[in-house]
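Engineer: Dropping the structures in below, format is structure tokens.
Values in this text are rule-based calculations from the coordinates and carry no lab data. Note that the structure is predicted; figures quoted are calculated from it, not measured. Cβ atoms are built from the backbone, for glycine too; each structure is taken alone.
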Structure P
Amino acid sequence: MSIATGIVENQPLPDNLFTRIVDFRRDLHQHPELSFQEHRTQDRIAAYLDSLGIAFRTAARTGIIADLPGSVSDAPCVVLRADTDALPILEETGLPFASQNEGIMHACGHDGHTSMLLGAASLLSKDKDRKVPVRLIFQPAEEKASGAKAMIADGALDNAAMVFGGHIDRHYPLGTIIATDGPVNASSDTFDIQIGGKGGHAARPHETVDAVVVGSLLVMSIQTIVSREVNPAHPSVVTVGRFDAGTASNVISAQAHLSGTIRAQDYEVRIMLQDSIRRISESIGQLHAADVEVEIREGTSAVVNPPDMAAVCREAALKVVPEEFVHGLTTANMGAEDFADYMEVIPGCYVRFGSILPEQTPHPAHSSKFDFDERVLGVGAAYYHALAGVASEKILADMANETAETT
């Protein structure tokens with residue numbers, strides 16, 4: 001079945017609902033807000049939920065937790081999550097609904113994630129025979145990797161059995177739902193290296209310890225960690241994104257500062273990368289008689305889908321799109337996601353929604369020209385609705401098995 005007949009002509013949502021969530025997405029896109037500043041976004045989500053009669057409460061300053069009850073009183077809930085924040089980027093899409101907040105842009109699809117989950121809320125609000133409760137969480141500050149922890153602290157996972165989320169992805173065709181066993185996002189850590197040398201006149205380098213030379217050697221040496229110390233079967237990245245040093249062309253700098261990111265999909269590789277940066281920095285400092293200090297700040301863990309949770313997502317996806325559009329990642333994804341924080345508490349799964357714009361050059365996420373095919377909103381909303389049902393069946397089955405084992 002082609003996308004044209006399987007997705008576009010047979011839109012998975014009623015036309016009026018699809019139009020509503022597209023309008024909602026465009027409204028959010030015009031009014032993007034940075035992490036923990038999503039006040040208007042929070043108000044708009046609240047108004048939408050109010051219109052459906054869905055009970056909710058605010059959380060994590062600018063987040064929302066909404067609960068739809070189930071008839072089985074002791075059943076834990078299914079949690080569906082969307083992120084809501086934008087990025088400090090000046091938009092250059094030329095869209096008629098481009099950002100009105102200069103220097104801020106929804107350049108990662110969070111306006112789409114929020115809108116598709118609200119579409120699912122519309123569908124879920126009409127379900128009259130729900131046995132397992134469903135919780136919808138609208139999380140702020142994913143881009144700061146701190147929103148998930150704040151939501152958890154405010155009870156987002158209380159009495160919850162499973163958590164699910166997803167991300168719009170411009171690498172895959174419209175209608176594709178990527179539900180992979182194993183790693184789907186990398187861990188993300190940040191490092192800072194302070195170099196203390198001995199400054200002096202550029203004409204007398206023998207009287208100095210050149211922090212620029214030490215920093216340059218560090219940059220080149222750090223780049224060999226992945227290529228020479230990591231098993232090629234384990235995707236990983238070490239990137240120096242910033243190098244600050246010097247004040248004038250004829251002055252040898254006494255100070256330099258490097259900062260960068262560490263990405264890994266395997267925990268042991270993550271720790272090894274950190275250790276290697278420390279070891280190389282210390283050695284180069286000794287080699288050039290410079291003082292080198294390394295600080296590594298751990299961020300989010302890798303998102304790793306358990307096979308049984310990925311199977312739940314695939315079953316739900318098959319209720320929405322043809323079988324050939326449900327598959328795993330074709331390449332490793334080294335982006336980070338604080339959805340990992342939820343999965344450190346309860347089982348879950350994170351998928352990706354194909355959304356390539358037809359006949360246009362795909363622009364990456366976090367680009368000033370990022371956009372996506374809005375028809376993915378219907379796919380995502382229908383998927384989350386189906387997923388709530390499939391996950392509920394698994395929860396009830398697990399409860400029955402536990403009862404049988406204790407009797």
Structure Q
Amino acid sequence: MKIETGRGRIPLITLLGIWSISALNALPGLAVSPILGELQKIFPHATELDIQMLTSLPSLMIIPFILLAGKLTERIDNIRLLQIGLVIFVISGVLYLLSNKMWQLAAISGMLGVGSGLIIPLSTGLIGRFFVGRYRTKQFGLSSAITNLTLVIATVIAGYLAEISWHLPFVVYLLPIVSIILSFQLRKALTQEPEPSPVTDDSDNGLRPHVQVGNNGIGTHHLIEVMLFYGLVTYLVVIISLNLPFLIEERGMPTGISGTYISLFFLAIMAPGFILNRLIDLMGRSTQVWSMLMIVIGLGLIVATGNVWLVGVGCVLAGAGYGIIQPIMYDRTTHIVLPHKSTMALACVMAMNYVAILVCPFVIKLFKIIMHDSSELFAFQLNTFLAALTLLVVFINRKSALFDN
């Protein structure tokens with residue numbers, strides 16, 4: 001079976017190889033979450049900081065190594081870099097299964113972040129290499145959907161395995177073995193020209209960006225805009241996965257429902273990726289305005305009501321809005337750089353995802369101190385207000401290069 005790219009056809013197995021890399025993006029830190037409550041019992045001498053490091057260290061290491069990988073793609077064989085990252089990822093998974101001391105878990109978490117950081121830019125960079133125009137937009141949507149679908153499925157599996165043994169959730173970190181096998185097909189595909197096809201996408205020939213670029217091959221000003229907008233929107237919605245369980249507890253709602261809400265949130269992020277082009281056709285040039293409006297309404301519902309159903313609707317709306325914006329930002333990045341710089345630019349944009357996750361708790365804490373408000377509701381009120389301001393900015397600038405579809 002052959003897959004249309006907009007300038008030819010590639011084998012289905014090549015696309016499966018790219019998708020398998022996308023599936024790994026959400027894994028770092030995932031296996032630790034179901035056992036956080038048990039670690040204090042397993043390691044009684046471990047401090048709260050020690051335990052928190054197991055979830056934060058991968059993200060801390062991912063950020064610099066994403067940027068390093070983006071730069072290295074301009075100098076070395078991309079598939080070799082991918083395979084190195086995948087091998088480090090798998091070795092980390094094996095070591096997790098064998099470890100029995102807290103310092104070992106912490107060291108392996110850092111190692112996992114290194115391996116993940118090396119492969120994350122290639123999950124989108126390879127899409128930019130193979131696809132153009134609407135076909136590329138579609139694949140960015142599918143890549144985002146696969147990442148979030150894997151997150152939901154792997155979380156359920158890890159939670160189930162944690163009930164059997166605290167070591168078993170780390171089995172999910174062996175998934176890169178599949179990508180290692182498929183990487184050899186990716187290498188073969190990169191050395192071959194796509195099979196000719198009568199279908200072409202003249203809206204984007206893949207040879208030049210849609211804005212003026214500098215001598216470095218990057219439209220730096222536009223790239224910074226994409227990075228800041230993507231990082232801000234990620235910060236606005238990540239509050240749901242980080243703080244919603246505490247808000248549920250503060251409101252006296254059933255604590256068990258928070259897991260359902262967060263699952264709905266990630267499923268809502270996933271869903272638009274499967275029909276991204278249709279959604280863009282439907283919402284037209286105001287796609288990002290409508291997406292931001294969904295985020296504002298979603299966060300607003302969480303703030304305004306303690307109704308079980310309406311909070312769930314709020315999670316779905318906020319997740320769906322973000323699920324539309326995320327792949328569009330990836331696609332927009334490829335329009336502001338020359339082709340050989342696309343992976344580096346995508347690395348910069350994707351790094352903002354992890355920056356937003358890391359800084360969110362500190363920003364919330366800072367504003368709580370400034371406003372003398374220690375309630376969990378305040379975090380959602382703040383982000384709803386910031387989301388409304390962002391919506392206003394997007395609406396005013398809806399015809400700019402950043403927001404106009």
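Engineer: When Rg and Dmax of the Cα atoms in Å, for residues 164-235 alone is computed for each of P, Q, which one produces 21.6, 64? Could the numbers behind the result be given before it?
Structural biologist: Working: P: 21.6, 64; Q: 20.4, 57.
Structure P accounts for this read-out.
Engineer: Give the label, chosen from P, Q, of the structure having the highest value of distance in nm of label points 7 Å out along Cα→Cβ at positions 84 and 364. Present the calculation step by step, with values, prior to reporting the outcome.
Structural biologist: Values: P: 2.9; Q: 3.7.
By distance in nm of label points 7 Å out along Cα→Cβ at positions 84 and 364, the leading structure of P, Q is Q.
Engineer: So, one more: Out of P, Q, which structure matches -24500 when helix-only ellipticity at 222 nm (-39500 (n - 2.57) for each DSSP H run of 4 or more, over all residues; to 500) is calculated? Don't skip to the answer; put the middle values down first.
Structural biologist: Values: P: -11000; Q: -24500.
Structure Q accounts for this read-out.
Engineer: Given structures P, Q, which gives the highest value for distance in nm of label points 7 Å out along Cα→Cβ at positions 172 and 380? Could you put the intermediate results ahead of the total?
Structural biologist: Details: P: 1.3; Q: 2.4.
Greatest value across P, Q: structure Q.
Engineer: Turning to a different aspect of this structure: Once FRET efficiency 1/(1 + (r/R0)^6) of positions 260 and 316 (r between Cβ atoms, R0 = 35 Å, to 0.05) is calculated for all of P, Q, which comes out largest?
Structural biologist: Looking at the calculated values, the largest one is Q.
Engineer: Assuming 34, 24, 15 is semi-axes √(5λ) of the Cα gyration tensor in Å, for residues 108-251 alone as calculated from a single structure, say which of P, Q it is. Don't skip to the end; give the middle numbers.
Structural biologist: Values: P: 49, 19, 15; Q: 34, 24, 15.
Structure Q accounts for this read-out.
Engineer: Kirkwood radius over Cα pairs in Å, for residues 60-123 alone computed as 11.8: which structure among P, Q?
Structural biologist: Numbers: P: 14.3; Q: 11.8.
This figure was derived from Q.
Engineer: 1.4 is what came out when distance in nm of label points 7 Å out along Cα→Cβ at positions 268 and 300 was calculated for one structure; which of P, Q is it? Could the numbers behind the result be given before it?
Structural biologist: Numbers: P: 2.5; Q: 1.4.
Label of the source structure: Q.
Engineer: A further question follows. From which structure (P, Q) was distance in nm of label points 7 Å out along Cα→Cβ at positions 20 and 92 calculated, if the value obtained is 3.8? Walk me through the intermediate numbers first.
Structural biologist: Values: P: 3.8; Q: 1.9.
This value belongs to structure P.
Engineer: Looking just at distance in nm of label points 7 Å out along Cα→Cβ at positions 100 and 324, which of the labels P, Q belongs to the structure with the highest value?
Structural biologist: Greatest value across P, Q: structure Q.
Engineer: If P(r) over Cα pairs in 20 Å bins from 0, in percent comes out at 27, 59, 14, 0 when worked out from the coordinates, which of P, Q was used? Don't skip to the answer; put the middle values down first.
Structural biologist: Values: P: 25, 50, 21, 4, 0; Q: 27, 59, 14, 0.
Corresponding structure: Q.
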